[in-house]
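Only the coordinates and a few stated rules stand behind these numbers; no lab work does. This one's a predicted model, so the numbers in the text were calculated from it and none came from an experiment. Cβ atoms are built from the backbone, for glycine too; each structure is taken alone.
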Structure P
């Protein structure tokens, strides 16, 4: 029997849709939104994937068509296929979908599949990426909402049922666990709604304009995505997928606390939500990339439904103990954050800021401990020189969770599933991580960069014969060269996909 895999992709739009009409109450206007879709075949039995994408427009959108299908036939194992908004997500035909179309996509595949959506906003020259939703649920959680001047959060909620859902309850919490607002929405059948939180206006002022959301329906299975936006010239935008469940131990690779002179130019903010019904007594572990970096921990309490934040350069709403632990890491630290407790399910998002080089925040979802694998997939990696003006490249951090070293092989595939380069041997020390950077290599052999050339885009697979020890995150950079300096304009990030 062939396995069918279904995924939901929300917030998918064609070029001329403005998801914000004018500036919001927070003075932020990301402007025109666009989306590309990336698919990778995860088959472990060397079978090609036949894929059907069902597009359904969102609530309040009148641009035709109301729905349409697209097919990808015969995607080879490891192959990564791109469906571009400029073609209305149709390949190879040119688009018949008008500008202004917006909605969600249900993806069905004959083989296990990885899927991500890469969003672009023109108003503040930013990007964001999130993985497809593989399981809709009666409960969805969004760990990080920002509602204050200079910050804007958009929430997209999809009703996956064939009937109208009238009991979509929204429970907003600030960082100290206080319920600040409840609301109920109605969502038509198989339709997505969009909420501008500057209009919905949950009051997070007691915790610096930061909070979380629990979405619940007794009758319908739901999915959700959030996007966070900053003003033009500030820190851009990021997107992340809502969580339909959590784990007692979650991981955030690719965390930095790095200072240049007196300026913090590379750092993270990690936000962890307690999805349970009781307070979570957590241990926050800061694990150095290698033994040469400090490893330490702190204890904290996350209230039921609420989120705690661990910003690497300012205390914010973090406890005194955790802020002290962060400060002990010094000013040139890179590693991984792991948060654990014994009873309550957790989930969260990591935000990555590179102020001098990438003025665009990159957000990615936490990785549950049970999803560690001996094989990881990355459906969108780049090593591309575009004309005389810009480059596009990716940097992947792979973490070894095990207490002994792991030998891995790294392989690259093109968009048709043809093996492009590899395998390249990369060893990862016990409880450490490596960087697979397609711009400068870092821990990836230079032979890989030579083989990929300067116009590569495709999928990457990292595999090991050892136990289920691997997790990872891919960062994507869109760089614009301005003589005589070099600056990267947009960035996005997503967690790697484990083998099914």
Structure Q
């Protein structure tokens, strides 16, 4: 059993002092590397002893520190002296770790605001690291209208004046005892300045923009804040196997995350292996053969990546083989491609579900076919807007598809890149299209109907959905 008591020291950061926390491995214990922890807004590293103990048990030396103006470190609570304060402090900590353990693989683990700091550090290429883990990073903080107005005024008139940060202690944990400890912790503060708030927002957008250019292996973890009960996750193994990552590692890691989602968050999750359509069908066959030893760890196959110029029939034989294997089949079709791609996905690939499919509205016969056969469409409004499928969200045809009787669902699509998780897609789409409570129930019900989950689970979720609407929703239909 590893000690939860860290070795405390200090590190000079100019005129300021950073409190350093080290949780070393036992003498003789095999080392897998070093993890540097970066905590969130208004808290401190002393709250991460349980995280350090688990990482120690897994063979990692752990280094943490209190950021400027937090915990035992010096600095004014809630202030941000300069735009590079936090990333420069992190560089100082990483430099010190590299000096002490020069050959050890180094991983950054940042939580909440610490995730923004860690991701900014990587995006700005302060120093090379071996891996990045982001736990609920504060990339896109949700601000109420009044808070936005207050921020816009204060960042001009009083950028360094601190106000209450508005963090709800119940957001910190689900365990009531953990919430109570947070409330009673004398080193937790409630301050934030306009300069710091704006920095978090700006850096969040910058990190999202820089993500496609990053070559640092990254794991992104988000808490179950969207109240999701079922997730069917697409993954592209070819992206990783082409870089020498074994198929067993790709599928095994993702499957473990699905299991953890079930045990820790109560989310039912399964994997759908996708073929990259800009590559050849031969490459897809090779990927399928590599994946077959692990076929008990994924439930189906899909087709994604660049749609135009790569019609579904290009992958007819590999999808036929997947049908023989009893795998579910889905395909991206009719997002940027024409309605003909949707027809091909249905009639050639024999898919059970169409991903996106918004171009189907241009073909009345296709709309009738989709409605008659109840073929679900997994529509992703925010990514459609980002890819300029529609000029603005108010121009989206989701309501038209619903009115035509289609089994339409709302989904997130590469949310860290396109800037919207599931609830973001719901909230922004409902606001733009003036959708009603009836639409909310219908879309949620469609998503359960369209899933590949066991029938007993689907019936249970429908019952929960109906109970929720009966108890909390004033029906407006």
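With mean count of other Cβ atoms within 10 Å over residues 215-222 coming out at 18.2, pick the structure among P, Q it was computed from. Could the numbers behind the result be given before it?
Numbers: P: 18.2; Q: 13.9.
Matching structure: P.
A value of 9 was derived for relative contact order in percent (Cα under 8 Å, 6 or more apart); which structure in P, Q was it taken from? Don't skip to the answer; put the middle values down first.
Working: P: 15; Q: 9.
Derived from Q, not from the others.
Quick one: FRET efficiency 1/(1 + (r/R0)^6) of positions 167 and 247 (r between Cβ atoms, R0 = 35 Å, to 0.05) came out at 0.80 when computed from one of P, Q, so which one is it? Don't skip to the end; give the middle numbers.
Working: P: 0.80; Q: 0.25.
The correct label is P.
Of the structures labelled P, Q, which one yields 21, 51, 27, 1 when P(r) over Cα pairs in 20 Å bins from 0, in percent is computed from its coordinates? It traces back to Q.
Looking at mean count of other Cβ atoms within 10 Å over residues 343-350, point out which structure of P, Q has the largest value.
Values: P: 23.1; Q: 19.5.
Top value of mean count of other Cβ atoms within 10 Å over residues 343-350 goes to structure P.
Among candidates P, Q, the computation of FRET efficiency 1/(1 + (r/R0)^6) of positions 271 and 431 (r between Cβ atoms, R0 = 25 Å, to 0.05) that gave 0.20 used structure Q. If Cα Rg over 2.2 N^0.38 Å, for residues 103-390 alone computes to 0.99, which of P, Q did it come from? Attributed to the structure labelled P. Of structures P, Q, which gives -12000 when helix-only ellipticity at 222 nm (-39500 (n - 2.57) for each DSSP H run of 4 or more, over all residues; to 500) is computed from the coordinates? Of the options listed, only Q reproduces it. For which of the structures P, Q does the calculation of FRET efficiency 1/(1 + (r/R0)^6) of positions 63 and 159 (r between Cβ atoms, R0 = 25 Å, to 0.05) return 0.20? Attributed to the structure labelled Q.
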